[in-house]
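The data blocks that follow each hold one structure.
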Structure 1
Amino acid sequence: MEAERSYSPIQRTLHWIIALGVIIMIPVGLYMVQRGAWSNFDALTNTLYSWHKLIGFCILWLVVLRIIVRLVRGAPPPEPLHPLQQFAASATHFGLYVLILVVPLLGWVGLSAYGAMGAALGITLPQIIPKNEALSETILAYHGWAAILLGLLVLMHIGAALMHRFILKDGVFARMWPGAGGKGKA
């Protein structure tokens, strides 16, 4: 019986758009916080924050779309892996999905509590909780730590993908690589 061995084109496209966004957002987020501390929020810092808010908001909705597509489309059958590798892959993917939802949600809630809903391109994000600056500081601190944890998981994920591509050469990497795909025996 033939089975699709890679993710669908929409799943791969969403994966790489979200991955690029996260890979950009984490270092920019860390930089803009440090820059804000020493620049007293100059024009560049405000621009960075405005784009960070808008891109984070977009990533959140792309992740929601990706989850919906995954629920509807499913995933290809898993590659045969050692049980420990399978557990590590499942745990890492679960952590990535949770954090990739939690990080932008914490950012949105923290911004709402702070009352800074203006984003790039003149867009105003919806305020989802009442203004409370003390609460905002706490939530945005969690947002930062969750983003760092997400970054660590992303690095683990990239390392594992590269291991599968260059060391194990087992086809796992090709399942999500753009243009890869095709059918094969499952």
Structure 2
Amino acid sequence: MADIAIWNGDICDLEVDAIVSPASPSLWMATGVAGAVKRRGGDAIEFAAVRQGPAEVGDAIVTGAGSLAARWVIHAVSLDQVRRTDAGAIDRAIRSAFVHARDLGVETLAIPALGTGVGGFPIAEAARVTVAAVRAELARSPRVVRVTLALRGAAAYEAFRLALAAAEAVPAGVPA
């Protein structure tokens, strides 16, 4: 299975094939991680995303990455119209992002803590859902060699570290 790493820092700094960016159905990139991706990568990312919208919660769309080091941004619709989320939306958005990653031939992928900023979703539960979805999708994604869970701050890093350690402690094939 591919390497799953956790990293505390700005997802925009990562040199990966694709960055997953949280999105709402409109695909506008105003705040949080999406806003940072737009500021660092350029307005063209948002323009390309919005032209493909609106999108359903749980879907994902792909754009170029502008001036980022990544080649693509996968906009994972994890927030609803009022910018709230739940475990199911996060799970579906990550799985949709992986469908696009496979289609693009992505080998390295960066994923933030979807829904935990403006979405207000609890970080520990988001970590558990994210790690479970990533591990399940890696089994279907043989070209992906590394997923970096890109987090901001000590609390998010620790929550994802604990979720990853708990998932790795469960034998393969046994539900976590």
Structure 3
Amino acid sequence: MARVPYLSKSDMEPADRDLLAREINLNRALVNSPEGARAFSRLGGFIRSKSRLDGRLRELAILQVGFLTRSRYEYSHHIKIGRDFGVSDDDIRALIAETSGEPSSLDPLAQAVLRAAREMVTGLAVSDATFAELSAGLDNECLTDLVITVAFYCGVVRLLESLQIDVEPEYLHYLEEFPLPE
């Protein structure tokens, strides 16, 4: 159960109702602070629709953050979103293998993206070796966007867990399909 109420458009001032264009639980909780929700949405919107970083690589990085932090909400939502951007079931299985230190069939750039996300989640920063590997496959803008993305989603999972945002029923099957580690 969430620690703050889930609001609906009828609970909000007319000028803020646009914040619930997507009535998912995360947004319904965030609108308890309309200006905070607006700021959060601007950066999230940039990441999703204005960044030049390849959508599949972006979603793999976000899934890695969700998987490592065991964020049921983030992970389940981005399995669905990831599929819209070309993340396959084999990619998700490869992410799980890579996280366990097992080999996968992912291309070297995707492997480096996952490694960078793991390094940022577990050790705060991308190592020099991983950064160099990423630099060989991404230009400076995309590299910066990758770091922004992982940093943002490291914050998102902390927000989700601190506010105890519930996974909506229509997303639960993703957690059954690709369970998080215990």
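Please state which of the structures 1, 2, 3 yields 21 when percent of Cα pairs over 29 Å apart is computed from it. Don't skip to the answer; put the middle values down first.
Working: 1: 30; 2: 10; 3: 21.
Only structure 3 yields this read-out.
Once mean count of other Cβ atoms within 10 Å over residues 12-19 is calculated for every structure in 1, 2, 3, which label goes with the largest value?
Ranking 1, 2, 3 on mean count of other Cβ atoms within 10 Å over residues 12-19, first place is 2.
For structures 1, 2, 3, which has the highest computed value of distance in nm of label points 7 Å out along Cα→Cβ at positions 4 and 116? Let's see the in-between values first.
Details: 1: 4.2; 2: 1.3; 3: 3.1.
Of structures 1, 2, 3, the maximum of distance in nm of label points 7 Å out along Cα→Cβ at positions 4 and 116 occurs in 1.
A follow-up question, please. Can you spot which of 1, 2, 3 the value -20500 was calculated from, given it is helix-only ellipticity at 222 nm (-39500 (n - 2.57) for each DSSP H run of 4 or more, over all residues; to 500)? Show your work: numbers first, answer last.
On the way: 1: -24000; 2: -12500; 3: -20500.
Of the structures listed, the value fits 3.
A short reminder: the numbers here are calculations on the coordinates, not readings from a lab. All figures in this text were calculated on a predicted structure; none of them were measured in a lab. Cβ atoms are built from the backbone, for glycine too; each structure is taken alone.
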